[in-house]
Structure 1
Amino acid sequence: MSRVADRREAGALDLWSPAEALGLAIAKGETSSAEVTQGYLDRIAELDTKLLAFTYAFGEQALKAARQLDRELAFDGARGPLHGVPIAIKDLFDCAGHPTRAGSRVLTDRNPTVSAHVVRRLERAGMLVLGKTQMVEFGFGGWGTNAIAGTPWNPRDMDLHRVPGGSSSGSAVAVAAGLAPAALGTDTGGSIRTPACWCGVVGMKTSHGLVGRSGIVPLCPSQDTVGPLARSVRDIALLLNALAGPDTGDPATKHAPRVDPLTDIEQGITDLRFGILHDDDLARVDPEIRTLFDTALDEIERLGGRLQPLRLPLSIDAYLGMGGDIMSAESYRHLGSYLESANERMDPAIRARIARGRDITESEYLSLLEDRGSAQTAFLDAFQGLDALLVPGCHQWPIPVSEVDEDEHPNTSGRFVNFLDLASLSVPIGRNPDGLPAGMQIVVRRFDDALALRVGRAFERTRGGFVVPISEPQAEQCGKATTPKS
């Protein structure tokens, strides 16, 4: 049995605890930030050879920060409920003293001396960074694959290398495999929610403008958002409370309202009204996922929620197409300079997605933005009288990496949320007989993030929580020094 398994059996430290529970245990002196951090670093060292969740862990630097936070706790008390809790950071965010590579070998000149706005906010809340996590190159892909740097292994099947979802692939794998209690990701078209769904954790696409984005590598600024992944809805709420706020380097945050994700989180959902898509919008949902989703809807009704059908003004495919064109246009503007000199160092699939933007003229781009505005207005008109929309997180199970067609998009409900400027929380709803997870998205209007968390928390309570540790045999499999091929 592995050294990591011995630690868990001995009861010295439960690394599967939600971040909130770890923070409470640290505050009460039942453990220390240094012990928690060392526990996760041990798991990373032992298990990540196969999982490839991290590009690199911060090791002694993380332990030094943890010891300092323990000293601060002893003399001055906790900064907040997450004092001393480690977090993993997607390698799209600047961390002072460490290169930012965005899952690419092309980005070699980004060596920040100042951390991203949100990293500094988390550190001010008392958290410490465990390390940087793997991702799809430049964040432009939903499967979670990375042909250049390696594809993380979805820990829900350690016998077969399945996609983890992208682009925040390593962040979801780290949380799902017990390598970190929480992680930071970005979401431009499902990049937090897809990996959260396929890895069986909770993830949130926040409202555009709610969380500052200065200090991250941009992909599509009109749709890029920052958000957390964790093992519980309450953890997401605590992290959002730390993350949200004005960012002088991000004009989108200038007029954002203050969102309080904690005050009403335990209020339940009695008489809230939930839109449900018509069957034609759900035609491609796998039957097993549809069964799990329908069961979740039954639970929402038992909790007091009221369901009613919602007809989308446009098809999911129409939203996906327009959103993808905007992503290509804006990504070429921000990343196009890397294309001409990249050669074999850039994944051809990523190169092609960005290069599409070269052929989108300025007038065509402006027309796309006008169409987006009209689509948003039409959706909100259809959404009147409803509080939230419930949709399957992904319409298919995570497939083997060997079966991925990079010319095809994963079958998910991700991109339309960004295109329509909404917020969405992805929560687990169950697993198939092979142990593969499915999820549900709770979609709300922009800046109604707290409402999505309230709904997710009610569902979490009735389920008895969402934490599903990988089994000891799975942990043993993780520990085998087998490097997956992407």
Structure 2
Amino acid sequence: MDHKAQTAIEFMTVYGFVFVIIGIIIVAIIFYFNVPKNEIQPSCTSFGGMNCQNVEVYANATATTISVLLSNSQDAPINITGFSAGIGTGSSLTTGSCDRDLLYPGQAAICTSELNVVINDYILARGVYSIKAQLCSAGVNMLPHCTSSNENATFTGSFFATSTPSQSLLPEVYCVGGSSSGLSDSVYYSYISQSGITSWKSTTPYPINDLAMPCVVSEGYIYCSGGNNGQGSPYTYSNTVYYASISHSGLGAWEYTANYPLEDGYQSCTTQNGYFFCVAGQRYGIFANAAYYAPISSSGAVQWSFAGNYPKAAASEACANYGGYIYCIGGNSGVPGINSVYYASLSSGGIGAWIAANAYPVPIGENNNPCAASNGNIYCIGGNNYIGSGSTTYDYAYYAPISGGNIGQWQATNSYPITVWGNSCVSAYNNIYCIGGNDGSGNVNSVYYSPILSSGALETWQPTSNMPVANGYPSCVVSYSA
């Protein structure tokens, strides 16, 4: 009897863990087949220098879209040159695109592929993705010169997610303030897809009625500085800076932070690596050329510092940031407007020396934010120029290559569908999107987008969801923190 008991104990000691594992597997199988698939959380794994934060499989009647939210976990900048994804480990991958191509360490992008396959809703889909990228251990300013084989990389990953009938993993575009029936404190947002902009929604109003205050996005927050608040005659200008947290469903409460050094409107601002840079502007009819910068964080922009002078005292210059440089085009310094183009490097130490580049083909004196950079090119759409007592509003669209802090020759591309100034343009998914503005006779609510061709030129412009109100001088930015 003692021998049998000892034998039983030895059997359970040796094989008991096997029964435990079998039991866990049985429970997992029961869980898998009994828990609704839409309650299984998506998961993705990345191999290499990208961190996969989220994944979504969106199925409709004609196609299946795979979107992954990836961040750069390298110590050096990454220039994404290709993205593809597929369902099933042995299937071929379908080429897609990312909502932006140039990522600094820690920055994120949403990359999407549309597969010509149809699957049912709430099916657990497994697949793989691949990213081709150009690294640059020497820093982002050297990206165009990092062509050796050891600077090119391919990052792969796998995922599983339940297919859903609605697409939610999309970057957002936020438009703050502007002029509709008078100056506005309204804030609207929408989602950007490869095929346009979805319907607009309202979110937390800006603390004051304001226009021509530049807004930027950094680390999950939106910041807006200065602007024209329209009070008194002549108009008065603000030096207040407000910020709000960004979520996929709108903005949090606006909070006040350190004032901008000048009461200023119609200046241009951008961000890079946690710093806020602002250039020139106008106050009380006086054009300014001072530039300032400040570190920004979740507690707001602090300790503004002088960053030297822009080469011209001007307002409404159209500036875009790409590859560690800020590029500024045209502006208003009186009558007529100017077509000067300057660029400078950006760093934690401020703004480098400004360098003159190829002049813009026409003078543009009244702008808002009509220029956007993508895939090694800068694009400018519309504009207005005062000549004597009259003015001319353009439908022109021009682009030029930007490489290593230089601008190549400007080239005309497909004209915008309407004449417009005071519009705001952004880039995502290898498209240019332009929002609102004034057509020369009044504010408009129209929104158009154009895909970028492999040559760099723009395709024919296509209409997408109009803004809820006609709006001139909205300050529009894209959030990559979806």
Quick check on the output: -11500 is helix-only ellipticity at 222 nm (-39500 (n - 2.57) for each DSSP H run of 4 or more, over all residues; to 500), derived from one of 1, 2. Which one produced it? 1
Mean count of other Cβ atoms within 10 Å over residues 291-298 computed as 16.6: which structure among 1, 2? 1
One of 1, 2 was used to compute relative contact order in percent (Cα under 8 Å, 6 or more apart), and the answer was 11. Which one was it? 2
Looking at percent of Cα pairs over 36 Å apart, point out which structure of 1, 2 has the largest value. 2
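Each reported figure results from applying straightforward, stated rules to the coordinates on display, with no laboratory input. The model shown is predicted, which means the values in this text are computed figures rather than measured ones. Cβ atoms are built from the backbone, for glycine too; each structure is taken alone.
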